[in-house]
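Read-outs throughout are calculated quantities, based only on the coordinates presented, and are distinct from any laboratory measurement. Note that the structure is a prediction, hence the values are computed from the model and not measured. Cβ atoms are built from the backbone, for glycine too; each structure is taken alone.
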Structure 1
Amino acid sequence: MRNICALLLLLLLARPAAAQRLLDFTYTDSLTHALLTQHRWQALDSVGRAALRLGVDYPTLRRRLGLAGQLRGRPARALRHYAAALRDNAADTLARTGLALAYLALGQRELAAAVAPGLRDSLRQRWHLGARQLVSSADVELSGQTTTSRFRGNAGYARLGLGSRLSSHLSLLQSLSYYGQHVELLRFDQGRPRSQDYSVRQGEYAALLGYQLDARWRAKLGYHYLHSYFGTAFYPGHLGLAALHYTRPYWQAQASAYAGRLTAEPVAQTSLRLVAYPLGNLKLYPFGQFNVVFSQGRRYPNYQLGLGTQLRRWLWLEAYGSAGRVPVLAEADGTYVYNLLDPLGRRAGASLHILLPHSLLLRLHYLAEQRYQYATPGTYNLFSLTTSLAWTW
C-alpha cells in the first residue's frame, strides 16, 4: 500500500500545476513532515528535491532530506543537505550530527573530526572524534615477499604506525618501518663474471602533518627518512612532501609533490590522485593515480587504476593495476617509499578490508610485481602478502 501511495505521489508531482503547490511553505513542510514520520524515505527525497528545484529551501527541509539520504545509503547526498542546513545555522546540532555521520560513512574521518566540536561528548567518544588525543590510532603491518629469480632472496617488511589528533583540524601520523632482503649480484673479476651475495636493509621513519583548511581543502606536509644499506655502504635518504587534497560529496582529488635525495641521487615526483563515488556511497568507487618520477635526468611516468566495492557493512574489496617503469616511487602520502635496487615495472594487487569489533580494521593484501633486474638483463616477478591491523580509539 505504501508503494502505491508513493507512486501516486510522484505522479501527482509530475504535473506542473500540482507541483506548484510545493511553493506553499506550509503545505511543503506538512507533507515532508508526514513522509518523515511514516519513514517513506524515497518519497521524501523526491518531494524535497522537487521543492528545492522550485526554490523552496529552509534548514528543516534540508535536515529531513539529509536523514532520507543517510537512511537510503546515500551519504554523499546527505552531505550536501546537512552542510546546507549547517551553513544557515551553525548551532544546528542535528545537522552537525548528521554531517559527521555522513563523513564517517564515506571514510572521511578528518572531515568528521573538523565538524565534531559542538557535538555531545558521548557521541564524540563513541565515534572516536576527540578534539585532542596524543594517541588516536595505531597500526602494525607485516609483509612477506617471494621472487622468481634465483638472484633474489625472499624479503620481509614490517611497519608500526601511530596517529595523533592535535586539534579538531590538525592531525599527525608517524611510522617506523624496516625492510630486509639478500640478493646476489654479478661482478666481473679480470673479465670473468663472479657472483657475490649482498644484504639489502632499509630502516625508515615517516611523518605526515595534515590541516583541514575548510570543508573542501586539506593541506598536508610530510617527511620521510630512509637509512639504506646496499651491500657495502649506508646511504641516508630524505624526502619531503607537500600536498593539497580537495573533497566534494561525489569525488575527491589530491595533487602531491615530493622532492629529496635517495641513495645519493636527487629525486622528485609529482602525483595526481582521483577517487569517485558514482553511487554516492562506498558500494562502488573507482580510483586512479598518475605519477611522474624525475631521477638521473630522466622522467618516468607511472599510471594506476583501481576499483573498490563494499561487499558487506564490514567488508570491502579493492583491486588495482599499474604500469610504467620507475626507479623509485612514493605512495600513500609518503608512508611507503620504494627506494629500489631493481626498478619497478607492472603491478597488480587486491586487498580485503575487514571491520572487526572494538574499532579494529584488518587488511589482507596480495600484490604481484614485475621487476627489472639490476646489473643483469631480464625481469622477474615478485609476490607479496601483507597483513595489517589498525586500531582507532
Structure 2
Amino acid sequence: MKLKWGLSFLLFILGLSFLTYSCYQNRVYDWDMPGYLGSIYSWDYPDHPQKVHELTYSSMKREAPQEKYSDIVGLNLPNKVFEKNYSAFSEQIPYYKIKVGFNAAVYVLYKCGFSGPSSVLLVNIIAYFISGILLFLFLKYFFPDNYFIAPVLSLFVMWIPAMRGMAENPTPDMFLLVFMMLFVISVLQKRSSLIQFVFLLCCVLIRPDYILFALSFLFVRFIYEYFNESKKINYHLILQGFLFVSIYIFIIKIHHYPGWKDVFYDSFISRRVVISAEKADFTFKQYWDILIFKLINFKRITLVSFVLVFLIFYFSKDLWMRILAILFFANIYIKFVFFPDGGTLRFFLGFVVLLFMVLLYVLSKKYDGFKLRKIA
C-alpha cells in the first residue's frame, strides 16, 4: 500500500508541476498589478508617492511584454491617467493596501530578491502548487484505501480553467484559497477553535471583505453549539468575533480605505480618475438594476454550488454538514450582493471548492473511504 501511495504521489507531483509551470508561462500582467506594486513599494517609501509611482510603472514596463504593458496603461482613460499622474494613482492605492496578508507575502518575495511584478505573480503560482498538494492530502486522508482517487481528482480540479486563471492573475484569490482550504480541513477534522480562528484570520488579512464569512461562521457555530450541544454561551466565539471586527476596522482606518460605496461605484458605475474630485453617489435603483443585470452571468456558479449542496443533503443527514453547506452557499450570495461581478469566477470559486470538499468528506463517511466491500 505504501508503494502504491508513493507512486500515486509521484505521478500527482509530476502532473501538478506541469500545470504549475503552464500557469507561470501564461501569467497575466493586468490593471490590478500596479495597485499591489504600489502597495509594497509604499512600505519602503511611505513619504515619497512620486518614487512609488515611478517604481511601479518602470518595473512593469521593464518586465511585462510590450503588448501586455500597453493593455494595462491603455485599457481606458483612468489607466492612462494613473500612469502619468502620481497623485491620481496614489488615491487608488488604498483599495489594494488593505489586503495586507497578500501584500506581506509579495513583500517577502520582493525582499528575497525577486522583482516587484514577479513577486506579485509568484505568490499565486506558489499558492496554486500548495493548494494542489492540500487537496491531494485531503483526499488521501479521507480515502486512505483508494490511491487512485486522490491524484486523478486533485489534478482534475487543479486543471479547471478557473483554478488556473486564479494562479495566473495578480490577485489575492489563489493565495486566499490556501487558507480557506486549511480552514475547512480544520473544521472537518474538528481541530481546536483557536486553529480555525487563525486560518479565518489569515483569510480576513488577505481579503478584509471576508470578515462577513468569518462572522457568519462564528454566528452559525455559536447557534449550533448552544442549541445542539452545551446549551451554554461560548464566550470564546464572541471574543473571536470582537477581534475580527476590531482588526477589520483597524485595517481600513490605517490605510484610509474609501469604503464599499466607492468600490462599487468605481467597479460598476464609473471608474473615477481622481477619487477625491468626485463623490461616489448612486441610488438604490441603480444598485438594484446592476445587481439584477449581473445575475445573468451568475448561472454557472449558482448551478454548480446548488448541485453540490443538493448532493451534500442527499448523502448526509449530519446536521452540522448541512449547516456548513448552507453557510458556504449563502456566502456566495453575500459576496455577490456586495460585489456583483458574477462573470468573474475567482470571487466565488473558493466557496465552491469548500462545498466540494464537504461533499468529499460526506462521501468518505458514507462509503467508508470508498472501500468496495462497504459499497457492495
Structure 3
Amino acid sequence: MRRGISASRAKHLRARLEPGRERYRVVHEVAAEHGVPVDLDRAHHRKLDLRLVRDRICSARWETAGAMSYLFLLLTVGTLIAQHFKVSSAHGVFISLFGVMLVGLPAVGADALARGRFRRVASLFFVSYNFVIVAAAALIVYGEFVGKGPVHALVGHPADNKDLYVLVHAALTYACFVVAMLVSMPIEKLIDRHRRFRSRSMAIAVDTLFRCVESARDEKSFMDPDTRNRLITQTQEVALVLKHGLWRTMRVRNPLASREFRRRCVHAGQSIELLCVKLVLPDRTTHRDYLHKILTLADTLLSGRYGELPDDPERASYVVRSKIAMAGRFVGKVTVGLAPLAVYLLLRHFKLVPAAAEVPVLTLCIAWLATYGLNALSRHDSSSQFPNVLGIFGSTK
C-alpha cells in the first residue's frame, strides 16, 4: 500500500516538474537564437524548480486548510446567530451557507470588474457595499447588546418576518466573514512575504525570469499590450525579490561584505524595475535588449556570480520619483481611511454629536476604516503602476 502511495506521489511530482523542464528548453533555445552567451546551469535550475514545486504543493495544502477554517467559521457563526434568535441550528447553518453567497455575490462581481477597465468604479462599489453590510451588522450587534436594536423584536419570533430574519442572518454572517478576511489577510501577506523574500527567493526569481523569456519569445506577441502588461507584472516581481529577498539568501558574517551585497541586490532590483519603463515605451531594440538583460540576469543567479548583477546608472533618478509617488499614495490612502473618524472626533470635541448617536456614529466610522483597509490590503502590493498605464490600450488581438 505504501509503495503504491509513494509511486503515485512520485508520478505526480514528475508531472509537476515537467513544465519547468520544458520552460528550460525554451529559454535555452531563445538564448541560442539571439546569440546571448549564457550557460544556464541545468542542475541548479532543476534543484530550484524542485523546491518551488514542493513549496506550491505545501501552499495548496495550507490553502485547503484555510478554506476549511473559513467554512468552520461560517458554520459556527450560523449556529450562534440561530441560538440568539432561538432558531434551530440546522436552519442557521443553512442560511449562513447560502445567505453569505447571495449577500457576497455583488462584492464578487465588483472584484471581477476591478480586474478589468472599470477598476476605479468597481473598487468604489466594493468598498461602499462592504461598508454598508459591515456597518449594518455592527449596528445590529450593538442594538442586540443594549437590548434596543431594530431587529430585537425578531428574537424568539423569527417566523413573524421570515424575509427580514434571513436578510439579517445573512448580513451578520457576511460581516463576520469580512472581518475574518481583514484579520487574516495581513497574516497571509506576512507568510507570503517570508516565502518570497526569505525561503524561496532564488527559486521564484529564476522561475519568473524564465517565464518572462517564454512570454517575450516572439517579437510580434511581445508588442501586444496584454503581453507587455504580463511582462511588467513578472518583471516587477523579479525586482521585488532582488531588492528584498536575494540578499537574505546568503549569510555573510562580515558586516562590510553584508552591506555591500545588500546594496548591490537593491541596485539590481531597481535596475530591473527600469525595464518596465522600456516595456511601456518600446522602440525597435526593446525586444532584443529585454531578452538579453533577462537572460543575463538568469545566468548570473544560476551561476552565483553576483558581481555581475546589473547596476543601471539611470536608476537613481527613478528611485527618487518612485518614492515620492509611493509617499503620495500612502498619504492618500491614510487620509481617505481616517477622514470619517477625524470628522467624528472633531465634532465630538465641540460637542456637536448627540450622546445617543456617539456609539452608532463611531461604529460607522470604524466600519468604514475596516472595509477600506480590506480593499487596500486586497490589492497587489507591487509598487509599480505601469500595468495601469498599459491597461488603457487593451488587446490588439
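Which of 1, 2, 3 yields -23500 for helix-only ellipticity at 222 nm (-39500 (n - 2.57) for each DSSP H run of 4 or more, over all residues; to 500), as computed? Numbers along the way, then the final one.
Working: 1: -7500; 2: -23500; 3: -26500.
Traced to structure 2.
Computing mean count of other Cβ atoms within 10 Å over residues 121-128 for each of 1, 2, 3, which one ends up highest? Write out the running numbers ahead of the final one.
Working: 1: 14.0; 2: 22.8; 3: 17.2.
With respect to mean count of other Cβ atoms within 10 Å over residues 121-128, the highest-scoring structure among 1, 2, 3 is 2.
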*Quick one: Cα extents along the principal axes in Å came out at 95, 41, 40 when computed from one of 1, 2, 3, so which one is it?*
1
